[in-house]
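Some structures to go through are shown next.
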Structure I
Amino acid sequence: MNLNGVQMGAADAKKLAEFYTKAFGEPKWAMPGDWYGWDIGNGHLFFGPHSKVTGTATEPQRVMIALEDADVQGAFAGLIAAGAKEIAKPYNPDPDNTEFWQATVADPEGNYLQLASPM
């Protein structure tokens, strides 16, 4: 078995696609009905409208999109510039590993993206 991606339902897929396009470039594919997808590293992120999704995520901590980047501070700044909301500025959670950093942002629908240094 292979977990190859994350699929999300969106309240406003077009608006969400604008953010992810600013953050990660043009989508690898778009399908009729406002479905969009990106390859990010070895994984895939795709989303489209869902009849039961409205507004913003009410419990975004339940599932976070995990993104690994050697430059957490730079990736954080790039996501903020693309329109993400700051949840947690870059920080080091492990005093024994000064090379490991994390940060968290939210996309326009409130879904959390957590950045982390490579392990």
Structure II
Amino acid sequence: MTVSHILAVLSSSDLVIGVEIIEMNVEPKTQSIRAKAILKKGYVLYVNEGIGENYRRYSYHLQKGDKMIRRWDNAPHWRGIRTFPFHLHILDEDEPIECGEVFVSDVLLVIRDIVKEKVL
């Protein structure tokens, strides 16, 4: 996974209206990106990913208006979850649920269902 791959996936998705790069760093051994993807039907996806040798930290935060809809991340703060450090925050739930490691393409597939079904 590279920053250019993340941008390519976002740019090629028919859900994405536009992508704003907030911060991007590409060095020989590490890469990172913070971006805001404007999606159809008023949704916004915030992408925050850091990639290095044997290292990956990510957060994909979906919201509509001021309301958080989903956030997939691997911040190491929910040690009691079987899929630690990978987890998923849903709406206003106090604790996240188990979730395997995801990539931007996985997240866009779930978002497609949310937008299509008008779940939220």
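Every number in this text was worked out from the coordinates using simple rules, so none of it is lab data. All of these numbers come straight from a predicted model, not from anything done at the bench. Cβ atoms are built from the backbone, for glycine too; each structure is taken alone.
Before moving on, here are some points about what is shown:
- Set I, II, criterion mean count of other Cβ atoms within 10 Å over residues 15-22: the highest-scoring structure is I.
- Looking across I, II, the calculation of Cα extents along the principal axes in Å, for residues 23-62 alone that yields 28, 26, 15 traces back to I.
- Label whose coordinates, when distance in nm of label points 7 Å out along Cα→Cβ at positions 7 and 95 is calculated, return 4.1 (choices I, II): II
- Structure responsible for 18.5, with mean count of other Cβ atoms within 10 Å over residues 31-38 calculated and labels I, II on offer: II
- Among I, II, which structure scores highest (criterion: distance in nm of label points 7 Å out along Cα→Cβ at positions 39 and 71): I
- Origin of the value 15, where relative contact order in percent (Cα under 8 Å, 6 or more apart) was derived from one of I, II: II
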